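> What follows is a set of structures for review.
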Structure I
Amino acid sequence: MSIVKTESKKVYIEGVRRISWDTGEMCEFASALVSAMMCLGENLPYPYVMGTSGVAFRFTLNPGAWDFGNYGIRNISADAYAPIRRAIDAVGYAYTLGEKTTWQDDATNITASIDKGIPVLAYGVVGPSDCCIIAGYDEQGKVLLGWSTYQDIPDDHNIPHDVTGYFRKPGWHDNLGGYILIGDKKERPPLQTIYADALKWAVYLMKTPSMGDKLTGLEALKIWAEEMTQEKYFPDGDEETLGWRYVSAAVNMTMLRDHCSAEAFLRQVLEDVPDFQPELSLAAECYGDVKRIRNGMDAIIGDNFSEQAMRAIAIPEMRRAHADAILQIRDKEQEAVTHIEQLIERMVK
């Protein structure tokens, strides 16, 4: 359980697990929730959050726009908070989804949670973070402390870190997009119920073709593959445009990296509910192939922002190879959907 320390005006939860892309946990919300639950004595696997939230099965595309916002946790479904609610409900805790209000009210809510030894999950705060974890405060809440994947990027955060390693963020309210307060533990549904609902959600996310002006799921993957082969989006010699195209493609590649969590989630489901054999085993094998294909894409156009990767996006042959891999993933996910649908149909008989 968490230990709250007070040093002069600084109050913080000791030893909150860092969230960092270096761990391979690319979804900031899932990683932050895992960290917060550790403070409450819960051993929460990252793939469990990825699966129950639907992040491991989603793909969102704003066609033709090369939109960096495709990735956001609140950009998965028409109900912006559905993934968050599903994940925390599946853990079995009460929670409050806090919209940004006044500094005083938000500071009061956040500091009260820290005083109880419960971290707060917040959008924004440091850089364009999809989700960070607030682990402390200073100067009566005028400064927040915590972990953000953006805290070591000078363009996003140029303030020295606290001695704990946590970021220190004054003026945080200007960059706050909302926050999640975790409440008391409650009785959660049986695992079989949680998993059945998560599988239905996964099928919905993959098979729904659009959400407003955006494409989603399998249809979005198909269109993104097409866009990667269209020369009009990659003007020869236009380094600025090509650079932005790379950033957008890297965001999409990160969504596919999230899909690599699906195999681990499905195999955990099978361990807990053997009755989901054989359909879910076949779906897990499909996602094992998805993981293999996704890992192979790094040799074509990686998402590591290396000079080699950024040069590769300007080469038509590399983009076509990349598009072929996207379509291979789409086909494997289509096959996985079929197996999951067969399981769902069997469950309702």
Structure II
Amino acid sequence: MVKIETKLPNEKKPRKSGKKKNGRRVGLVALLVLGILLVFALAFGYWLYKTVMSPNVRTTNGKDVELFIPTGSDYEQVKDILQKANFIVNEKSFNWVAQKKELPANVHPGHYVVKNGISNNQLVNMLRGGLQTPVKVKFNNIRDVNQLAGRIATQIEADSASIANLLHKQDYIEQLGFNKYTIPALFLPDTYEFYWNTDAEGFVIRMFQEYNKFWTEERKQQANAKGLTPIQVSTLASIVNKETNMTDEMPRVAGVYLNRLKSNWLLQADPTLIFAWNDYSIRRVLDRHKEIESPYNTYKYIGLPPGPICIPSIAAVKAVLNAEDHHYFYFCAKEDFSGYHNFAKTLSEHNRNAVRYQQALNQRGIK
């Protein structure tokens, strides 16, 4: 059999399509662009992470740094405070983060503790959120509210004048249950936590809250059992505080004065004369000191003075509430100047103790 092939005139072989080549070319370009974008994205991500999250605070010797931002400060003042602190490594990156997180519109006053090695993000969040650290406010051995105002003003933002003026404002302190004589009784010397930007009224209100916490019903009943109000307890405690620094002796001294009060005696407390004279340089009370005309002269007037002669310690207040029940009516400083006292039930015994002490004063040349 003969195979016959037929061929059409000018017939061409099929050509391969160029669409596949073009598709590949477009795909490669797309991959290249994507790769470039990815590189840029990674680079930007790294820059962003480094700017926002990496450490940008380096403190001296790695110690915490305290920042105090006064009330009314704006962002420019905050930047000035930070520059003076000199712990930010890259200020430009900090400002960028601060702007992005709207710190300029969210400045909060207060006391902030900045730790070594924190990031811009952490620092900005702390300042923007007002996440301040409380300060420890401590006071003791305070003579009067003016001295108290000065002591407190060194520890919080409120100035001494604003605190003192408030404590001398009669209508204000009367709302709290005190007057110009009794206002020292409001304060209980201790260590308290405050926000640094506390103002004068904030300080007084907090102290009023602490006063009410201290004077529980149980303590009020203890005071009442001794015929005293809480303010009178503080008044007597202030005298006890000035008579002895020995905490273990305070309940016995308090017992002496309570015995005198119950017997309607003059208290004859030398510290009240020093207060009346307003002369704290007096080391030895003489007969001429006893002649001063003052409601605080307990050599002239029976009963407690109109208010505390100092801000008494909590130990002295508790000493009055837990005063010793004894029969002593007199006491005199020991001649060994130990800070303790000789106690006596009779005047003759007391006079003997007093002579020994006076002789010791003379030997030391104390006038």
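No value in this document is a laboratory result; all are computed from the given coordinates. Note that the coordinates shown come from a computational prediction; the quantities given were computed from them, not determined experimentally. Cβ atoms are built from the backbone, for glycine too; each structure is taken alone.
> Could you tell me which structure in I, II was used to calculate distance in nm of label points 7 Å out along Cα→Cβ at positions 158 and 174 as 1.3? Intermediate results must be reported in sequence, preceding the final value.
Numbers: I: 1.3; II: 2.1.
Attributed to the structure labelled I.
> One of I, II was used to compute relative contact order in percent (Cα under 8 Å, 6 or more apart), and the answer was 13. Which one was it? Don't skip to the end; give the middle numbers.
On the way: I: 19; II: 13.
Considering all the candidates, the number was obtained from II.
> While we're looking at this one, here's another question. Comparing mean projected area of the Cα convex hull in nm², for residues 222-269 alone across I, II, which structure shows the greatest value?
I
> Assign the value 20.8, 63, calculated as Rg and Dmax of the Cα atoms in Å, to the correct structure from I, II.
I
> A further question follows. Tell me which of I, II gives 6.5 when you compute distance in nm of label points 7 Å out along Cα→Cβ at positions 54 and 278. Each step should come with its number before you reach the end.
Details: I: 3.1; II: 6.5.
Label of the originating structure: II.
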